[in-house]
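These are the structures, in structure tokens.
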Structure 1
Amino acid sequence: MTTDRGLPAGDARAARHRDGSAPAPLVEFDDVSFAYPHPAAQPGGRFSLANVSFAIGPGEVLGVIGPNSAGKTTLLRLLTRVVRPARGDVRLDGCPVGALGHAELARQVAVVPQEMPRPFPFSVEQLVLMGRYPHAPARFFESEEDRAHARAAMEATGVLHLAALPLEQLSGGERQRAVLARALAQQPRLLVLDEPTSHLDLRYQAETAALLQRVNGQRGMTVVLVSHDLNLAAEVCDRLLLLCGGRVARIGTPAEVLRREALEEVFRCAVVVDVNPTSGRPLVRVAWPESRTRR
């Protein structure tokens, strides 16, 4: 992935201002702690995040990885103000997210969830046009500009030919791409994705990865990607945040984070970490125990 200047996108984003200063982060977690108030509020019992601090630069793709109940979804909920920290600050472009109005936050942050609520009695086009609402929340009808943005988003995600169909008639993968189109139609500065390829077959996994790289490289959109797919995260992300038990276990480049000893400690299973011969990125696989000989 390269920028218009021909530099690798990660290098271009890491470039300093002309006066030598580093660009201000778009997202900051500053010593954030959080706990669900009752065990029933979180499956598996009481869960908490503790002393989480990190920053995301403008135009960066940050992958959030870790085992189940590590805190990945809670991190997204804090970022999108679904829940509020018990201690510390979550800031967007220097402003606490708690100080932003709902429409202002939605103009800057778009979310692609794992699942859409069902039933959801709307067509693909109607869903995608919902992404335009934050730009004029007092308006009742879409403008031609809104329709143009929606059409471009549907075309980019490969669902334009499905525009008139009800969401209930789509496959899981098609619905996921429609939700991604809605997020792109929002024109956010920050795109937050929670397991975006969980319902996609191999072809659409590859196409989604390529789409995220295009959105990031061409539009400069900052992306936070939560994924259980370590190899997808390794390929599309500039840095990875590895969570374990509500704490930051490691943060750094894929090569720095996806190390055998770190992954085995966090995931508690044997792994093998190789190098993808095409991209040079880490390639992780489980070291399956030897199968027993069938008798």
Structure 2
Amino acid sequence: MAALAVHGLEKRYGSVHALKGVDLEVEDGELVGLLGPNGAGKSTLVKIAVGLVRATAGRAEVVGARAGSRAARAELGYLAELFRFPGWYTADEVLTLHQRLTGSDGGASERARLLELVALDDARGRRVEGMSKGMQQRLGIAQALVGSPRMLVLDEPTSALDPAGRRIVRVLLEELRDRGVSVLLNSHLLSEIELVCDRVTILRAGEVVAAGSPAELSRPRGVELETDEGTRTIDGATREDVPDLVATAVAAGRSVYGVRVLTSTLEDTYLEAVGDEVS
């Protein structure tokens, strides 16, 4: 059973068709990235998945339960893009509040475990207003994990962080995946998605326009061959052509200094999929 399953999902806001039959699945222990320009339907899909918005047609299920139901909420953790915690609360008090809200009976041991997981065990008594943005972001992930949900939905968790902060969150996401937690990551940062996600879904105007692993979404762009005559690109060549290309060059008396197989990046695929729409 998928941690998150979305089938034929549609959503209309009056005359605006925000989602047009979207299909998406997140398996157990899988990290799936959600990409698309502004207005693509990403936020609507996320809000339906966490039960904040009701779909016009189709269905969304969390561990087999209808999205928004009590059973679905018990299996789901959520970190909104523009979350705010009371500045006067300590990290421990934030988690205590969310334990009460979710009905978790994990107590102090759960709070200590989660703060250690997000590398905030030394900041247990620090107030939110005294934390850096990166620390607050990690605390947000900790609160989303209260109650040990199987499915985690994160909305732009690294958008306001510096490179060091993004790396910390990325390592944390990889650790969560290794622990069997499923993650849907909504982000504008293509480099982060490419580095950490098992699969990627790209939305445009409410429809899925590309989906697959980062490797599946990349396309061959030829082979770059460096010899004593300089560097040239053989368009259309693939990895399988490399031995023959090198052999031909050597037979022609050339010295070969390097070979590089060229592939498109996730950014290239994204731009091809969404056209000239601006994120």
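Out of 1, 2, choose the structure whose coordinates give mean count of other Cβ atoms within 10 Å over residues 92-99 equal to 14.9 when calculated. Value 14.9 for mean count of other Cβ atoms within 10 Å over residues 92-99 corresponds to 1 out of 1, 2. Using the calculated result -0.78, -0.92 for log10 I(q)/I(0) by the Debye sum over Cα atoms at q = 0.17, 0.19 Å⁻¹, for residues 148-227 alone, pick out the matching structure from 1, 2. Going label by label, the one that fits is 2. Computing P(r) over Cα pairs in 10 Å bins from 0, in percent across structures 1, 2 gives 6, 25, 28, 19, 11, 7, 3, 0 for structure 2.
Every number in this text was worked out from the coordinates using simple rules, so none of it is lab data. Please read these numbers as outputs of a predicted model, since none were measured by experiment. Cβ atoms are built from the backbone, for glycine too; each structure is taken alone.
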